[in-house]
Structure P
Amino acid sequence: MKLMPYWLDTAPKFTAAQTEAPSGDVDVAVVGAGFTGLSAAIALARKGASVAVFDASTVGSAASGRNGGMCNNGFAQDYVALSGRLGRERANMLYRAFDAGVCKVESLIAEEGIDCDFKRVGKLKLAAKPEHYDKLARAQALMEKECDPDTHMVTRADLRSEIGSDRYFGGMVFGKSAGMHVGRYGHGLAVAAARRGVRIYENAPVVGLRRQGGSVHQVETPNGSVRAKQVLLATGTSAIGPLAWFRRRIVPVGAFIIVTEPLSVEVLDRLTPRRRMTTDTKNFVNYFRVTPDNRLLFGGRARFAATNPKSDMKSGVILQRSLVEVFPELKDTRIDYCWGGMVDMTRDRLPRAGERNGLFYSMGYSGHGTHMSTYMGAVMAEVLDGRADLNPWRDFDWPAIPGHFGKPWFLPIVGAYYRFQDLVR
């Protein structure tokens with residue numbers, strides 16, 4: 001079993017990174033070579049801007065290469081509750097932004113000729129309890145009327161047409177959702193950006209950001225620096241660099257994934273006949289999908305813990321146990337990959353993007369980053385060009401999380417609370 005992301009192990013290696021030390025002047029410096037940063041770099045280069053992208057590690061090696069490869073439209077939260085809190089019109093505007101994220105991924109793949117197995121197979125959200133099905137049904141009825149006619153319910157009696165398991169009590173299908181190979185997608189974005197003249201620096205953590213003369217930023221790395229007219233922070237949960245203000249507003253929550261050995265088409269046709277991107281309604285969520293080479297990817301929160309080899313192994317054991325609970329016939333199936341990653345969770349589980357003290361930022365995707373990061377990268381290219389009105393998160397405040405200064409000491413307490421909620425609700 002490999003303790004590394006399946007996506008990165010089965011994707012080409014990016015070979016066009018800069019080999020010389022950072023120097024000179026650029027129009028825009030982008031901090032982070034994940035989907036947000038690379039999408040923004042492509043959009044900015046298309047506008048004629050000179051762009052340098054910096055990453056503390058390698059292209060797509062953090063959250064962008066460590067997720068489930070799902071481009072799922074819709075909110076993580078209950079649509080009824082969120083529209084009640086934000087207002088129907090605002091909630092619908094945000095819902096359309098999530099839809100646009102999936103469309104942006106699809107169009108960017110086509111425009112740049114990226115081979116990453118993008119398919120609109122839809123998402124299935126499974127009710128872990130009978131009362132969860134009733135809640136999903138209420139939300140679907142309102143969503144079908146207000147914002148998403150491409151949804152429908154599947155009763156427990158009909159669920160075998162969607163999943164070969166008796167563990168669940170029905171579910172909701174989101175027809176617009178998609179899946180892809182995120183390792184090949186990240187590689188394709190980087191190649192497209194480099195082809196357009198973007199300078200991509202790997203293993204180049206930004207350790208300093210200083211304003212010079214009010215309008216120029218000095219972007220410093222251990223090996224050199226550049227001067228940039230504008231800076232976009234696309235760093236997510238990064239613990240590196242002068243990002244203390246952002247760390248107080250994002251909780252890095254571990255998410256863990258296992259991937260099986262390749263399975264036969266006959267087995268997969270029994271387990272997931274429609275090959276949906278599938279998730280459930282628990283707080284300790286499980287999600288699963290089929291990879292392009294017919295493995296079953298099975299992920300979830302497993303534990304409220306950080307990722308490291310020991311933690312990943314512990315989480316992998318829990319996930320394998322959950323996998324067998326859902327699909328008993330896989331009890332003897334070999335697990336070939338196990339890894340963890342960090343989800344940049346905001347307090348309300350909605351992204352944040354805008355400008356602070358002359359620095360632009362987009363982050364906090366809270367588990368919906370695969371497509372929202374791509375979308376917001378393109379949006380932020382417009383914001384940097386003076387179109388702040390296009391930012392769907394422009395009017396959202398972002399207070400610090402009380403007692404949080406970067407290291408989430410409270411995660412075990414939160415985990416215990418959510419585990420209790422899964423038992424009683």
Structure Q
Amino acid sequence: MRAWPDALRALRHRNFRLYFAAQGISTLGLWAQQVAQAWLVYRLSDSAALLGLVSCLGLLPQLLIGPLVGAWIDRHDKRHLLIVVEALLCLQAVALAALTAFALITPLALVLLATLFGVLTALDTPLRLALVSGLVDSHDDLPNALALNATLFTLARFLGPLLAGLLLGLVGEAPCFAFNALSFVPLLLALRRIRMAPTLRSPGSLRHLLAEGLNYVRGAPEARSLLQSVLMVNLCASGYAVLLPVLARDTFAGDALTLGWLWSAAGFGALLASLLLARLGALANLPRLIHLCAALCIAALLLAASERLWLTLPAMLLLGFAIAGNNLGSNIVLQNSAPEALRGRVVALYSATRFGFDALGGLLVGFSAQHLGAAPTLAGAALLLAIYCAYTRWRQFSPIPRQ
């Protein structure tokens with residue numbers, strides 16, 4: 001077997017290499033679509049509240065149906081389900097591109113397509129995260145596989161907005177959506193080529209499986225602490241993304257390329273966090289980093305106070321690093337400790353918390369900014385998170401013991 005550097009050791013597994021390369025292209029398309037959609041919403045409506053609503057609808061289903069999805073996917077073959085879901089996400093992007101290209105897109109259509117995207121993503125996210133464990137043959141390589149998967153996501157988060165900003169300035173939103181639709185093709189082909197044993201299916205009713213997953217988390221104080229940290233960080237800090245079109249156009253008098261730079265600065269910070277996690281050799285190093293990142297999220301105060309782009313970009317980088325470090329570190333610890341039979345449900349609970357409260361935070365931020373302004377809204381959310389961090393007193397906890 002080919003020798004890989006320790007930071008890339010999960011790539012020695014053929015199935016993971018196939019998935020990793022194809023997922024990189026797909027994720028780049030996803031971020032290009034997300035930036036273009038935000039710009040399109042604000043261009044059509046001039047409404048921060050609608051920005052918050054569309055962002056919320058793209059994420060909220062993960063909170064509402066995510067835990068039930070986790071129980072459902074533990075009863076089925078995860079690879080086959082993922083192929084179906086990715087194909088449906090491709091069709092959603094095709095519809096968005098076609099409506100935009102023929103000038104048929106409306107705020108209502110954006111709301112409906114965002115809702116469809118949110119429902120499909122509620123299936124897609126836990127499926128992808130849970131499938132990763134089956135793509136590596138050694139459990140010791142799982143933390144590295146999860147960190148590399150996150151690195152791929154954050155690299156696309158850095159490059160995708162820049163690509164979207166350039167495309168938006170040259171040819172408009174529709175090509176961004178079309179690029180996302182095409183980006184699903186390599187992933188679908190890779191998933192067809194992957195050869196792996198059928199994933200373990202858990203017997204029992206959905207109600208029983210859901211209760212089993214919830215009881216597992218209730219019985220693990222460290223898991224509850226991790227999910228609480230993920231909840232607060234995403235509720236209070238991640239909502240900044242909703243206001244980036246407002247900052248780009250109104251605060252900095254910029255254009256779509258300015259929006260791309262703001263997104264990419266946060267993406268570069270997230271990339272640095274994921275690279276750091278990929279290099280960490282032991283789970284014992286993660287708890288301190290997770291709590292430190294939660295506290296660093298108060299960098300949103302700098303974002304609220306700055307009126308100059310060159311000062312805002314470093315604040316965005318720090319905020320992206322902090323949010324990603326908290327979220328990705330928590331995911332690695334939770335997945336590494338979860339039994340295989342429960343992994344789909346544990347991942348779904350994490351995803352529901354991560355993206356569901358991101359959705360609620362974005363909705364609150366959008367409506368607050370509509371009435372109070374962007375800067376006071378960002379400052380208030382950052383102060384609430386600072387109070388939470390002070391309350392927890394930088395509590396340390398041990399890694400979750402494997403069951």
Structure R
Amino acid sequence: MNIVFVEPAFPNNQRRFVTALAGVGANVIGIGESDEWSLDPEVRESMLGYYKVSNVTNVREMTDAVKFIQSKLWVDRLEATIESHTMAAAQVREATGIPGTSVHATWLCRDKPSMKEALRKVGVPTAASTAADTADAIWDFAAKIGYPLILKPRAGAGAQDTMRVDNDTELAHAITLFGAHGATSIAVEEFVEGHEGFYDTICRDNQVVHDWTTHYYPNVLEAMRTRWISPQFITTNRMADSSFYGEVAELGQRVIEAFDIGTSATHMEWFYGPKGLRFSEIGARPPGVGAWDLYSAANEVDVYREWAHVQAHGTAERPMGRPYSAGIVALRPDRDGVISGYSGIDDIFGRYGEWIIDTHFPHVGHMTQGVEAGYMANAYVRMRHPDYDTLRAMLDDVGRTIHVYAG
């Protein structure tokens with residue numbers, strides 16, 4: 001099978017997809033923005049060919065590149081795994097007759113108000129929302145729904161540009177900020193109270209082949225805005241033991257079918273609270289922040305290879321046995337600046353060394369990143385354990401024990 005893969009060089013884990021595809025016997029042709037000579041040697045050796053473009057989101061350039069590749073060999077699939085690349089990839093697929101997730105499905109996965117409206121039409125529970133092109137439309141929605149509200153870019157990914165507002169003063173400030181950043185249309189949503197998590201899949205022809213359910217502690221908005229918190233997310237190995245996880249999986253399957261995702265990785269966010277399970281959003285792509293690394297460690301299976309096997313052969317290669325839960329705890333510096341030192345690392349390795357998957361501690365003198373930059377922006381520890389509750393307690397202990405100092 002011949003598979004065109006978009007942007008094999010950046011970010012760093014993109015190489016995992018390329019080498020996994022080659023590892024299951026696919027011929028990989030890369031399209032990216034880097035010079036071929038600058039690519040990692042392992043990536044170059046894993047590809048049959050490579051085509052450089054100036055911008056992988058430029059549909060005309062990408063279409064020309066794919067048509068050139070098609071003039072040399074048959075192309076079975078064209079895959080993009082980065083949120084901002086998915087729409088261009090879908091448009092190029094449709095322009096060149098390559099099967100895959102459609103433009104319409106990709107648009108629904110990126111335009112939050114349209115996504116939620118489509119879900120409501122098929123009975124999937126979700127927050128009230130609107131697409132607002134004017135300040136008056138936002139104020140009208142606030143008057144109808146009430147506070148709290150969530151404001152975010154219509155095609156955003158992640159929580160970095162998401163704002164919660166609790167009153168008229170905060171809403172006026174948020175509208176001013178979005179306007180200052182040139183936003184012409186934003187998604188406005190009812191705030192859904194409850195615990196937050198995500199449900200990830202690899203699916204084929206709208207049927208889930210592999211899946212994982214993961215919990216945030218605390219919810220993302222709080223985690224990305226509070227420096228002293230050492231936030232976590234943990235993927236559970238209890239999916240077969242709870243009716244709740246069955247409900248999450250059933251909801252995810254309904255969303256995949258409603259959007260006609262086809263054959264793809266997916267990333268779905270959910271809330272569970274007083275109003276029950278509520279769907280938040282879906283991306284037709286793998287999750288970020290190293291989630292697949294945790295799934296691989298939790299199952300002792302290479303999830304990148306599983307994705308590649310589904311892409312190339314339409315089937316799973318190995319089942320998810322779920323012997324472990326696995327999680328990450330982010331460790332924030334006490335202030336912005338440059339890393340000046342650490343404490344508590346040896347204590348943690350002494351207590352939990354056998355359960356540590358890996359760690360990341362930027363060197364002294366390294367510039368810090370703001371807490372809003374995410375779970376892997378500064379230091380972190382990733383761990384696994386057969387018992388979910390024990391793992392969560394260990395991650396809590398890591399967050400209390402290890403300190404990151406900056407000056």
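Every read-out reported here was derived from the displayed coordinates using simple, explicitly stated rules and does not represent laboratory data. Not measured: the values here are computed from a predicted model. Cβ atoms are built from the backbone, for glycine too; each structure is taken alone.
For the reader, a short list of remarks on this structure follows.
- Ranking P, Q, R by distance in nm of label points 7 Å out along Cα→Cβ at positions 39 and 351, the structure that comes out highest: R
- Answer label among P, Q, R for the case where mean projected area of the Cα convex hull in nm², for residues 143-230 alone, calculated from the coordinates, equals 11.7: P
- Rg/Rh (Cα atoms, Kirkwood Rh), for residues 151-310 alone - highest-scoring structure of P, Q, R: P
- Parent structure of the calculated result 4, 15, 11, 10, 9, 11, 14, 11, 8, 6, 2, given that P(r) over Cα pairs in 5 Å bins from 0, in percent, for residues 167-214 alone is the read-out and P, Q, R the choices: Q
- Identity of the structure behind 1.1 (criterion: distance in nm of label points 7 Å out along Cα→Cβ at positions 63 and 343, calculated), options P, Q, R: P
- For 29 (relative contact order in percent (Cα under 8 Å, 6 or more apart), calculated) the corresponding structure among P, Q, R: Q
- Read-out Kirkwood radius over Cα pairs in Å, computed value 21.0, structure in P, Q, R: Q
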